[in-house]
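The following blocks contain the structures, represented as structure tokens.
A short reminder: the numbers here are calculations on the coordinates, not readings from a lab. Note that the coordinates shown come from a computational prediction; the quantities given were computed from them, not determined experimentally. Cβ atoms are built from the backbone, for glycine too; each structure is taken alone.
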Structure P
């Protein structure tokens, strides 16, 4: 790889790193919660992996879609649902400008377009993972007492499409976000009494 090619890759990495600093804007409207686009994308990738694995779908392709599903936000920002009524962003152009000069750039553009069109099972998995990641955050806000988070949670559970994702959404609804370490907490409390 020549110097120009290495510089292109380094610039892409610095651009991707901006997602760690770019905050998701919907939380500001809701009144609580905070999350960077990178934090959100990580959860989308984890949930996408689980869904793809359970559905026996090409995990590599699903993870690539999940990894880059919000990459255009480095250039257009995170536009929350209310802003969609007023703001038009050229996500397609942003994606082309980000990926075009990368090795496999055309393939990445094609994958990003696949996600936007939401026609393939892989893209539907990532869309549902995106919604489930939001539901996990909203569930935690509900538990902290945000009375508006419940409305958002219910609306998002309803938009899940895949049967497995719908089941997971229902399970999130019934779950307590702290149950994952319940046994360990009980052991800790017992040790404190000794």
Structure Q
């Protein structure tokens, strides 16, 4: 579907430029954007490699596991349906901890494993469990302590202080996570009331 939308946008732009005699401007803009994209990618590549290397060291040193132990009690309250000794619980904790440290590449495999293990606990394989929904919501709006990609983009764009985004990111992602958890709790309560009425 997204591919169709992109093709339609391009087609509309080309037709509009052709009808208004702006094909030369369109061609020039396309080449300028393509060369600018290459420059930005090369600039960001080095910065992202540096951050990912540092974060990989943090992962290898056990910092991610220590953070996982720290958030374990909170995660067990958010997911009371998931047994603490189940592999799903460990995978969820590792995913959340990796996301908090900006380790998106390390978090993704843990997130996929967590969903696989949560599906094993699911009695109705055709519907998502409340734990699966909550986990997905937390992944979408999860707290980020170190936004490495945003810092890299800001540095590549010439920002004098690319790290100034850290505090704002922590505040915004914390508010987002609290709102998501509150909305999830309200939806669960509403669902429980509907079931009780039946």
Structure R
């Protein structure tokens, strides 16, 4: 199975390494023309407004919506979760609307407020560790969204069909549970 990692901005190399450790071939995706050759795509963290500017060079929004409509799997982490959301707040910005969540940018504060914490994720084997770096917050989830990870009772990892989103970075904690779960979603 080949899983792509959107390689325009953010720590795409760490996601590719995590996918390889989890047993997939990883492809750094820089052009929409690469999407047909993969079974799933990770949209990594980084800075969502910078990512939007970089995506403007090609028809990414149309291509990613089509990718999802064809039943392909998507995982967005941090800024990737922002891009997948139905609605973005503080401030508002364009998003793909591929998962029925409302997300608030920098929901835990600025860079100095970043932290690491355990995430309760029973379906991923219990507890996983996440890095929350200028992390967004899910402030609302739609009825079709399953919360599969919580921190202090608050949703931080969600799934709707074959689309997953996390407000934290799993790729830098060397806990590959989320990547393995994503592979089973993409299969």
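What the table below lists for this structure:
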{"read-out": "Origin of the value 16.9, where mean count of other Cβ atoms within 10 Å over residues 124-131 was derived from one of P, Q, R", "value": "R"}
{"read-out": "Ranking P, Q, R by distance in nm of label points 7 Å out along Cα→Cβ at positions 116 and 164, the structure that comes out highest", "value": "Q"}
{"read-out": "Label whose coordinates, when Rg and Dmax of the Cα atoms in Å is calculated, return 22.1, 67 (choices P, Q, R)", "value": "Q"}
{"read-out": "Structure (P, Q, R) behind the derived value -6500 of helix-only ellipticity at 222 nm (-39500 (n - 2.57) for each DSSP H run of 4 or more, over all residues; to 500)", "value": "R"}
